[in-house]
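Multiple structures are listed underneath, in structure tokens.
Taken together, the values in this text are just the output of simple stated rules run on the coordinates, not laboratory data. Everything numeric in this text was worked out from a predicted model, so none of it was measured. Cβ atoms are built from the backbone, for glycine too; each structure is taken alone.
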Structure 1
Amino acid sequence: MVGRRAGAVPRHGERCVHRLRSRSESDVTEDDGGTPIEGSCDPAFEAVRQAFADNFALRGEVGAAVCVVVHGRTVVDLAGGWADHDRRRAWMPTTPVNVFSVGKPLSALVALRLVAEGRLDLDAPIAGWWPEFAAAGKESVTLRQVLSHRAGLPAVRRRLPPGAMFEWDLMCSALAAQEPWWGPGSAHGYHVNTYGFLVGEVIRRVTGRSVGALVADWIAGPIGADLSIGIPADRDGEVAEFLWPDTFVAPEEEPAGMSADALMVHNTYFNPSGFSGAGVVNTAGWRRAEIPSTNVHGTARGVARLYEAMAGGGAVDGVRIVEQELLAAATDEVSVGEDRVLARPSRFGLGFQLTQPERPLGPNPGAFGHFGAGGSLGFGDPEAGVAFGYVMNNVGPRWQNPLNGALIDAVYESLGT
């Protein structure tokens, strides 16, 4: 490109120096197993391209994309494999897919904007905006506790009908009536699916608008990130199918004889059945709904674009989506240690997962982001200037996933750290 010094890395949205040819051209790049891969990769980040190819050849990847931005320049923008179960539709850099909990920070960022405007307060009881929520001993639960998974509401006890997650008012009324599973603020446990309803209903009570609409207007639209809560019908032909194991069926009935803690964990994922997406993730009902914890859809480019802003202190290309002071608060440790739901260590700020020794986001202590079911991941590393987005469609390990781990290691190997 004219005017750029030799070897310079391109700006976001430009094609990289070391371009892999598109599938419409005669010599499609393939991994060792014949999986088509296209996109671009700066030569200095060849290790990432190799790790991405190895994910297909050696680690069972079906369809995926990875995008890495370093100090505002796109150094990796690769897509490969298949976007459907029958492996007939190639995965493109523009292919969206359900990224599950990668989307949780979007709701937090909307709430933080309202805090900056003085319309919400992190340490005020949310019952002040949502009076019904004060029931069952929750009158003192704060927004900070909800954002940091300390509210004691990862699940609803009473059995909800199948499809209840598609009914916003039903979910919110059930949560408002629910007694906390532990004393709010006394411990933390990952609010896998309820998180988005809790944060989203506070936002709706304050603004009169859904969190999905505000994400589009305040975050994704202004910075040009392909991210949305749910996805419109006119994009159904683009969306990658998510490949749940054939043997996995979401139970519609509550198993008998469970302890209270076991029931809490079971209901976190499966009350209502399909709450986590199993059996419904590829349906029109799931895609049209707003389930902010779980059904955000996006591309690797969109995830990386979000974290380009996060790694830049909350702004990108002159567009600020969160005040720097509030972003600092959101990425400071609030919850750490044994997680009541996950039964392993976890570490949270306000809406973001923080790097931890058991599950590092690179070598730098200030990295933050969020993993999603199956292995998808977005994170930012302000110290290294890294923004990372990885999306995929085949369920892998939820904990210490080797596919995203290989890509993270390759990024920092390329940076020489």
Structure 2
Amino acid sequence: MIYRKNQRNGEELSQLGFGCMRFPRKGTAIDILKSADIVHASIERGVNYFDTAYIYTGSEDALGKILAGGWREKVNIATKMPLFLVRSGRDFDKFFTEQLKRLQTDYVDYYMLHCLFDFDYYDKLRSLGVDEWLQKEKERGRIRNIGFSFHGRSDEFMKIIDAYDWEFCMIQYNYLDENYQAGKAGLKYAHSKDIPVMIMEPLRGGTLAVNLPDAAMRELKAVDTALDLKNRTPAGWALRWLWNHPEVTLALVGMNSAEQAFENIAAASEAGVGMMSSDELEAVKKVTQVMHANIKVHCTSCNYCLPCPAGIDIPSVFSRYNEMGLSGKMSARVHHIASSGIMPSSPRFISQCAKCGKCEKVCPQHIKIIDELTNAAKTLEPFWAKPLAKIARKFTIGGVRK
């Protein structure tokens, strides 16, 4: 196992992190025995970072049981505050206490505010006292490192990075998503401030591991043969591309079989910064071009179209619209409804577009933004989107006034 140093505290972290959201299941419940076998074997082979969250059904409780009996002291546990359930400052203590009980521990090594979308959302949490609460728990020793996970635009990511003395962060990043959400710009910015960056979705929910288009597979196999790479798997290619980046601290992979774990651990034991050849990088570039053929709107997220007079986050809408071709319609819808209708201080649905045309006048890509927003709304905002968001806002921070 190759380890990377946390530049904030000097800890050595395995560059492969274990994502616990996809533990194997028996029926509807997590299969504790099978999960324990995979986790224990991974620890014995060098994995020392395990990521879960309050909202991953059964995951925290399972991890607590699996790490009992001396395993917990060998690893770092990362988990997350369920922000969409927070209504007042009192909820921070309530949820965190429950998480410690589930995990059977009296401290969390890496604790995150889960799923920040923009600075305004974080600012609302600050008005509830989240900064003071985090610092209090750190002083008590119940939180060792304070961070956040992010699902918004890169400019919003940088605002949040600058607003607090974060000790780590987590972003989505892979070779398809260099310019998606925080993207390469956010990755490099956090690294420049000595903030460790943990990577989620390195395989884009499995998209980069299985069922790649035939044209993409041909590109990878050609290099496999030319460089005698012994039929490297698509997942291996994606992970090696990530670990080629010096700014990446670790990549989180959900593993639900011993075979998957051993394959990924083997890759993490030999791949590192600067180890991909120019031929390999060119192959990944060609695969990206093949995959991007499914993209509906070629928006570069330059943000020239912002601010929108109607409050619509146009680049984010197009990112989610494009996400449909890669991750599926339902995933894109859920993401869109949460970030546009549930979490913001006020809803900013696509249907609020006044068709003023201001955005189209400044778009350097000459995208017919009004038409594309209309197309996106047909898929991302079904008839039930607004009623669902209205109900959900009553139970989330989005509906709380500062």
Worksheet item: When helix-only ellipticity at 222 nm (-39500 (n - 2.57) for each DSSP H run of 4 or more, over all residues; to 500) is calculated, the result is -13000; to which of the structures 1, 2 does this value belong?
Response: 2
Discussion item. If you rank structures 1, 2 by mean projected area of the Cα convex hull in nm², for residues 132-235 alone, which sits at the top with the largest value?
Written reply: 2
Worksheet item: From which structure (1, 2) was distance in nm of label points 7 Å out along Cα→Cβ at positions 76 and 356 calculated, if the value obtained is 4.5?
Response: 2
Worksheet item: To which of 1, 2 does the computed value 16 (relative contact order in percent (Cα under 8 Å, 6 or more apart)) belong?
Response: 2
Discussion item. One of 1, 2 was used to compute mean count of other Cβ atoms within 10 Å over residues 60-67, and the result was 26.6. Which label is that?
Written reply: 1
